[in-house]
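Bear in mind these aren't lab numbers, they're just calculated from the coordinates by the rules spelled out. Remember, predicted model here, so these are calculated numbers, not experimental data. Cβ atoms are built from the backbone, for glycine too; each structure is taken alone.
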Structure I
Amino acid sequence: MISNESSGICRIAVLISGRGSNMLALVRAARDGAIPNAQIVVVISDRADAPGLKLAAEQGIETLVIERRGRSRADHEREIIAALRARHVDLVCLAGYMRLLSPVFIEAYRWRTLNIHPSLLPSFPGLDAQRQALEHGVKWTGCTVHFVDETLDGGPIIEQRVVPVLDDDTVETLSARILAEEHKAYPAAVARVVRGELRLIGRRVISKS
């Protein structure tokens, strides 16, 4: 699903809008070898005040701010795609990126764009997934890493982790426990993609072995 034969290294870009904790988990996993033969080459934010930009810079990662305010989605995404291509990016990871991608972007990086969401999709897509889980009274929730397609949090699922919902949970306590699992699930899913372990049959992502 990705092609990095020319260099042997999968060049990864991370798109953020906020704190960047999942981005940092990916950076560390790539450097530690948990994501093999991979390098985070750039972190791009659509917000200049995103705290994750400072975290990335502290790790020696190139950062770019490509503001979306006052611009059409097409213009905004054209600039992002140009930045990705200039850096020969193989794989794009969304980590708290708060803008839906257009079909133009998705087609440019079809099956090469991943996202992580704080629920067991297809349950509770969109914003406030943890609050949705509490309000629905589910006993289990978690996180999902999936390929990005034209639907809202509806792309084929790569990896999921399960978290119990406790009787005394608040949005904050549940979110914290889910986030801890996100930091494990995202690097694991990216590693599977980079290693070329996966194939897609319909909507099912399955192992090649």
Structure II
Amino acid sequence: MTKMKNVLCFGDSNTFGTPPLASLEEARRYDGKTRWPGVMRKILGHAWHVIEEGLPGRTTIRDDLIEGTHKNGRRYLAACLESHRPLDVIVLMLGTNDLKARFSAPPEDIAAGVDILAGIIAATPNLDRPPAKLLIACPPPIRVVGCLGPLFAGGVEKSQALPPLYEAVARKHGAEFLDTGKLIEVSPVDGIHYEAEAHLILGQVFAERVQALGG
């Protein structure tokens, strides 16, 4: 009997499916068919189990003293990996929230956070299966606009500098790399989140890449 393959999607609000926000008071989420992990699930079919681990506000390795230290991806990743193993593919897409002005993190430090997370993934036993294949996705460049603009002041140039740094991290760990900024753009409404059309594109591309990685 063929084993079902498992893919873990570890990310932030754009993995969770938060739509563009007109105000900070909004609390919405795209439905399962619209957000990109759901699009990917439909394409991959019954042979794959898609695990959605998107948390709004999640950073790579930074404690957020305003929104909560649980937003630190490093604090949860090992437990997440162990609770969902065995895993065949992991899609890691983080770094947008590290661009917040409160962190004052240069692009190199954001990429270093991804490097640390990739190291945790590599060090986590995967039960009876080989180590999971890792796909590191660099988020698209942000815009400073709308209700989220003040939170991300000074982040545009930093976000534009991330792709080659992420690619170097992927190369170091023998992981696959995807520059999502070549595929989609953030919404002009809040400069951070994706319109439904962008989720559709991402889901289609991720499905193709995950299927290739999973054999």
Structure III
Amino acid sequence: MLKAHFTKRLENFDLHIDFELDNEILAVIGSSGSGKTTFLNCIAGIVQPDKGEISLNGKTFFKGGEKPLKIQQRKVGYLFQDYALFPHFSAEKNILYSLPQGAGTSDVDDLVDILGIRGILKKYPHQISGGEKQRVALARALAAKPDILLLDEPFSALDDDTRNRCHEELIRIHQLWKIPVIIVTHRKADAEKLAHRTIRIEKGEMVEQTPLVHTTIQ
């Protein structure tokens, strides 16, 4: 279970987070600049809160007054908004980059098949479509077997057909892995289709927390 109770000072307001998440998919919505990406970055360890506490499955990520846990020790899979693929690496090398030294690749092989990207492994990011980049980035985020998956606007640049395919792949991954997933999105339709519940953040405040009863996830 993820427990996040913290405050982070931003340029124009404070971000206040107070919630817990089991092995569910959570959608985080809100206007641009409301603190959604900072929220993810605090969990990942890219940004540190000013005070409070973050823990996952009993492992403390951050606690005020103590040294925060290093990014590499958090076992967080992070899919950035622009996918952040290395342009000089093939799709395969991008995926393998996230593996710890000496780790086996059997799980990567399974991911490649689940996501249907075996045919593009030797191609470079400039040679593949937006949907293929998204799946490569998702495979990279999952390759190290994270304990939590964070996705920042992962579907914003995709056409409707590709977005729907990626939705189904994410649902299938979550059913297999059963880990907490947090998706930042501007699209209400994404939240309704994918998430068990949703949080709205506006100017740093969690102003709404709604269970989604019409989710496609079982």
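Given a value of 2.7 for distance in nm of label points 7 Å out along Cα→Cβ at positions 10 and 122, point me to the structure among I, II, III it was derived from. Intermediate values should be presented prior to the final figure.
Values: I: 2.7; II: 1.4; III: 4.6.
Going through each structure in turn, the value belongs to I.
For the read-out relative contact order in percent (Cα under 8 Å, 6 or more apart), a value of 29 was computed from one structure; give its label from I, II, III.
On the way: I: 21; II: 26; III: 29.
Answer by label: III.
Where does the value 2.2 come from, among I, II, III, when distance in nm of label points 7 Å out along Cα→Cβ at positions 42 and 74 is the thing being computed?
Values: I: 2.2; II: 3.8; III: 1.1.
Computing distance in nm of label points 7 Å out along Cα→Cβ at positions 42 and 74 on every structure in I, II, III gives 2.2 only for I.
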